[in-house]
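Quick heads-up: structures coming right below.
Values quoted throughout were computed directly from the atomic coordinates according to the rules given, and no laboratory measurement underlies them. All values derive from a computational prediction rather than experimental measurement. Cβ atoms are built from the backbone, for glycine too; each structure is taken alone.
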Structure P
Amino acid sequence: MNPFIYDHDTLYCEQVALADIATGAGTPCYVYSAGFIVERFHAYNSALDGTPHKVCYAVKANSNLALLRLLAEAGAGFDIVSGGELYRVLAAGAKGANCIFSGVGKTAVEIEYALDAGIHSFNCESEAELDLIQALAARRRIEVPVSIRVNPDVNAVTHPYISTGLRQHKFGIDRADAERVYDRAMACPNLRVQGVSCHIGSQLLDPGPLMEALDLMLELVDRLRRRGVPVRWLDLGGGLGVGYRPAEQAPDVAEYARAIAARVSGLDLELMIEPGRSIVAEAGVLLTRVLYRKKTEAKEFVVVDAAMNDLIRPALYQAHHEIIPLRRRPTGTILADVVGPICETGDFLARGRNLANAFPGDYLAVCTAGAYGFVAASNYNSRPRPAEVLVEGNNWRIVRQRETFEDLVRGESM
């Protein structure tokens, strides 16, 4: 389904006019389609029917409690990278046993919290981390299930900030060292070494590198089993991309899931995947209102009330987001930069963009903003973070209140 469509020149999310949300909730605000999120999760899950599997949503993509609750009720597991993300998942009603803890910098406090919650397993990224988990588990006299994240040295061909699978990256154990590190982990009496994990990067529009990494990991699984390592599952991570530009063709989720299921068929191996962006990115938009039009000798600017503190992806990654009006009018197009109120030249949502002619008071939708949008928002320039709204059919509700000025100084003292 496409959750955002025009009907009689009015943009809708499912069956709700986005202009009604902009008026009722104010701007800027994020709006998410519940139907799309559940449908996209089931596209993964259904395509893996017949293969032992677990689809673990990557919480870092969007951690709103309402979205986590939706996914938990749909049967999702969760990939977490911090104690705070684990807290959110548990607060949303999910069980710790459905959580996989990834990340290079787990603290002892976070590991203890995860052990208390009874999580499924840890994806360990260094020998020092294995040593820490062994020590904490020995103190409790328990055995802890672990995977080791192996860096396959596969080029994800994506933005360098979100590429994670090469030797020069901070993530994982080098593939050449993997068997030695597994031998060391097997010698730790309080670690149950049962999985192999990898993740090569994010926003991949070509699934080829993911399949290359999968083949390398399956070769490793075979070698490890011959060494006596009882590998029960393979965690392939996430990374499947979405189309941010009209010309970008995203991989078919179900087709990709079926392809990786076919590769592990007959291997007595549970398949785990950690999609994030491909579940929520297209489910969300950021609504914003035009404040001013400004023209200089060099260019024209459309100044809006959303800024880089609300959506940092254009400034941080030079990312493209389509920007469309909530109400289409036959007023032509303009070439302009879409910028916010932050005191930075880097505060822009689009540069040199052909877009619908927009006037002060008009509402715009910044598309494909459901992933890495609000989760990366800040209070820079002492700006309250925006509201979040969830649409279900013909109903909408605020699932995170807009911050107030009082919220900005909560916890501070003089």
Structure Q
Amino acid sequence: MAITLRFSLGLASILFCSNLSLGQVSNDWSYVSGAKDETLNAFSIPGFQDAEKVDLPHRLTLPNSVFWYYKRIKTKSHAILKLNADDGAQVWINDQRIKPNKDGNFPIQTTSDSTEIIIRVLNNAVAGGIRSVALLNHQEGNIENEIETQFSISPLMSGDKNIHDGKEEISFSFWGDSQGGWHTFGNMVQKMASFDDDFSMGLGDLVGDGSQESEYMLFRYALNPLQKKMPLFFIPGNHDYDGYYDDLIPHNYLKHISVEKSGQTYYDFNVGKAAFIALDPNRNFPLIIDSTQYLWMLQTMQSKSWKEADWRFIVIHQVPYGQGWNGYEGDLFIRNMIDTLANPYQIDFVLSGHIHDYERLTKKYGDHSTTFIISGGAGGGIEPIESNPTPVMDRLIKQHHFGRMMLQKNKAIMYIYDINGAILDQLTIHKSNK
């Protein structure tokens, strides 16, 4: 039986169906880890003869990894398989690859009373695996979403990537991992909208499941006060790719966020005398800045606008250095990339999300300093108290928060605010005249 629920959200009403008769399939799955060299499309289905027996939820702290699951279950002739997996899943039913339907679920059609299910989970997060598997009857699986809004579905991000040209002083807010915490995020948006900043930037994991358009509608509604007041820039995170691990094209992100018709999710922009390069390693599995994106980045760093900027930023969802998630200290390929480029291309700041807390670290590269900022506390659940022993960050605060940056020619001032608008941290950086 399906029941329709209505949630009234001021200007927007979201209608969706909630299934009450889900048959959870939680026990006695066979699990094996994927091969080290597996990619999105280069792999072999493993044998499960010596597999480990696990129950769901089953999650492992193994970023950029593949997990395989197998189970034989009893099914009706027509059923729907509903998965909750980090970050994406591919499914085989009786040795046949099954593509998801428009709701992100997997249809099962069989002539027997039992079905062999193989699930391949691709984890671009830190921890991944399967949270739940449920069987729905055919009618329950065809969920129809009706969304009523009073704002258009045009992309949130403007096509103009050069604003306030030549302006000597600018300010902006930044935040990451709103990720379904809409009440918290909505409160922060109200606080950010009270400032007269030049723009605001989201650092990825805007939603908790990128395949669900209803999440983007809730995100847009929460963001509306800020959208009305200033330009917005975004980068996608791994959860914005959820549900799109067949081709790694985040269709809902492109529909709601990016103006790029080409589907490109990395770009550069300039605000006043500050230059920004926004990168996207989530276009690949495992995570990587591929050669096309890397060469584009180098060309951008050699451009006149980058060289003549007073301040230079790399913006990327995953972190090069981070301590707040126990068992994870950042992605090594990003760290190596920044460590190599920071001094020759005078990178001043690296802004990231991904870890759900606030962290900062300033490192010297020869005569140049680069400051790493993690701002992943805009709504998603905050990380547990226990942190990783390394790397030792200069500051680590596990609270919901957002940040603001004020840039002058030779001085940058950063404030980190809690959900009530109180200042949690402040940093001032001075640069010598060039």
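Supply the structure label, taken from P, Q, corresponding to FRET efficiency 1/(1 + (r/R0)^6) of positions 253 and 381 (r between Cβ atoms, R0 = 25 Å, to 0.05) with the calculated value 0.10.
P
Another question about this same structure. Which of the displayed structures (P, Q) returns the greatest value of Rg/Rh (Cα atoms, Kirkwood Rh), for residues 221-356 alone on calculation?
Once Rg/Rh (Cα atoms, Kirkwood Rh), for residues 221-356 alone is worked out for each structure, P has the highest.
Something else now. Looking at mean count of other Cβ atoms within 10 Å over residues 125-132, point out which structure of P, Q has the largest value.
Q
Let me ask something additional. Where does the value -4000 come from, among P, Q, when helix-only ellipticity at 222 nm (-39500 (n - 2.57) for each DSSP H run of 4 or more, over all residues; to 500) is the thing being computed?
It traces back to Q.
For which of the structures P, Q does the calculation of Cα extents along the principal axes in Å, for residues 197-244 alone return 45, 15, 11?
So the calculation was done on P.
Same structure, new question: Using relative contact order in percent (Cα under 8 Å, 6 or more apart) for the comparison, can you identify which of P, Q gives the largest number?
Of structures P, Q, the maximum of relative contact order in percent (Cα under 8 Å, 6 or more apart) occurs in P.
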